Structure I
Amino acid sequence: MALLEEVNIETSGVPSGTPDAYLAIDGVSKIYNPKSRRAVHAVAPTNCTIESGQFVSLLGPSGCGKSTLLMMAGGLEAITEGNISIGGTPMAGPREDIGIMFQDPTLLPWKSAIENVMFPYRVFKRPPDDLRVRAEALLDQVGLHGFYDHKPGQLSGGMRQRVAICRALIYEPELLLMDEPFSALDAITRDEMNAVLMRMWESYHKTALFVTHSIREAVFLSDRVLVMSSRPGRIIEDITIPFPRPRTLEIGETTEFNEICGYLRGRIEHQSLPGTADS
């Protein structure tokens, strides 16, 4: 706790509900094969609220249930106990107002970049007349002007993830869920993608929940960072990131940035110790 006071980090325990919450996770848990002797307790009952327009990251030890919690928030994983609501509406399965990005961009290899961007509209709803114009504008924003007709196999890993960002935003979702989308990229490309995502988020200001193993990535991108305990994971700490927006990668060189990263690293390493049960 002395470290916490020394670096002046604004932190709290388990996030409590707020009247402005857009995403509300209330007592949610996940048990795989609950009736079996091999039942796996992936997520312990946990709470989380995210206000409209906030960018929140989830950090924690490997295997603590970060991705499972995100998948439940997206309606892609069944909830064992508890409730999730989005905009006050209970979660009942995948929704049109949620955009999702994964570690693998999962682009359709036989379609061009712009066709991949437009694809969700053809799945969820009748495409608007200006769909191609909107897709081109998004690709231009992420630096892919001139690559509209390139197939995924003709693009680098970073370029494919840029296409995935555009695809997630094309139908203007209210909630953006991202599961380690840049973890397979090299360090330089990852920094570039963080900057691209930051610019896009600041342009569209969607509510975002971002899972990552990178502490520096979480601190750079987020308004808040939530720390999960070791498995079965639950959210044990809520840290407000103090840096104003817009942000540039240069904040990573500041003392305050590195002190916050050091504090978070200590918390996560503590959770990784055998027998740790933090509260």
Structure II
Amino acid sequence: MVLEDNTGMADFHTSLLDAVNVRITTRMYEDEKIDSDLSRQLRQNIDAVNLISGLHMQLIENCPQVFARANAEGHFRNAQNFIALIGPADSDEAREAAGYYGERVVLSAVLMGLQTGWVAGSWDKGEAERCCDISDNEELYLGIVIGYQEGYSALMEESYEQRCETQRAHRPSKSADELFTVKAVKAAAGTASADTAAHSSAEPPQWFMDGVAAAAKAPSAMNRQPAMFSYDPGNGSVEAYIGSRDSTMFAYTDLGIAKLHFQIGAGGGSWEWGDRGTFSRR
């Protein structure tokens, strides 16, 4: 799902990997409505993703009451629009899908010139629910604030390289080396042991490392980045799993976001859902 760049941004690229490389969590927004054409594109994008995923994501615009306290306390400025991540109640797989497909919409929005920020606590969730269409068997998992970043005009004049540098300096996160393990291959019969924190002497292929590097740029609840990746040099298989020490109530959503970033960085492929889901390259 790659959208054409029609933002006028200087030297900007149009692939989802480029969006991964410049996306940052934005909290300060212009007090401005989303352009009607961009709003229409976003809704079409969300409708298409809902058909694929079975989710019920919605673009909710002009609802500043959802963020009244967060705006007043400085957690946000001028937050008033959000993407509601809605799906089947009490389903870890649906929460993971919401992370994967929600971030897919986010990256497409970045290519449109919009900025975003995932939100779990800095909003009035009850008020957000009243703004949404939620069926009895559904729940609102999380939201994604969306709009024009404060200083939007200057941002649009920055080059792709400048945007990449802004992301690198934006917020500390785990390094790529902290997000993967390599299974140690036993000498006898070539069987593999459990994941090891230290990387074995068998170097993972470049596509794997590129995937992990992209996953290191993924947003996560409280920036904990609980998703990990494991490479088995014995058979070349890759798994994604939730690191037990970092597990949170949003861990499955974070896992879905990280899986998408890995898939984009690796140059394509597909994932199985779930903790310990495996990756298949094209």
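What follows is calculated from the coordinates using simple rules that are stated; it is not laboratory data. Note that the structure is a prediction, hence the values are computed from the model and not measured. Cβ atoms are built from the backbone, for glycine too; each structure is taken alone.
Key figures
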| item | result |
| --- | --- |
| Distance in nm of label points 7 Å out along Cα→Cβ at positions 33 and 249 - highest-scoring structure of I, II | I |
| With Cα extents along the principal axes in Å, for residues 41-88 alone derived as 29, 22, 18, matching label from I, II | I |
| At a computed 15.0 (mean count of other Cβ atoms within 10 Å over residues 81-88), which of I, II | I |
| Value 27, calculated as relative contact order in percent (Cα under 8 Å, 6 or more apart), assigned to which of I, II | I |
| With semi-axes √(5λ) of the Cα gyration tensor in Å, for residues 57-168 alone derived as 26, 18, 11, matching label from I, II | II |
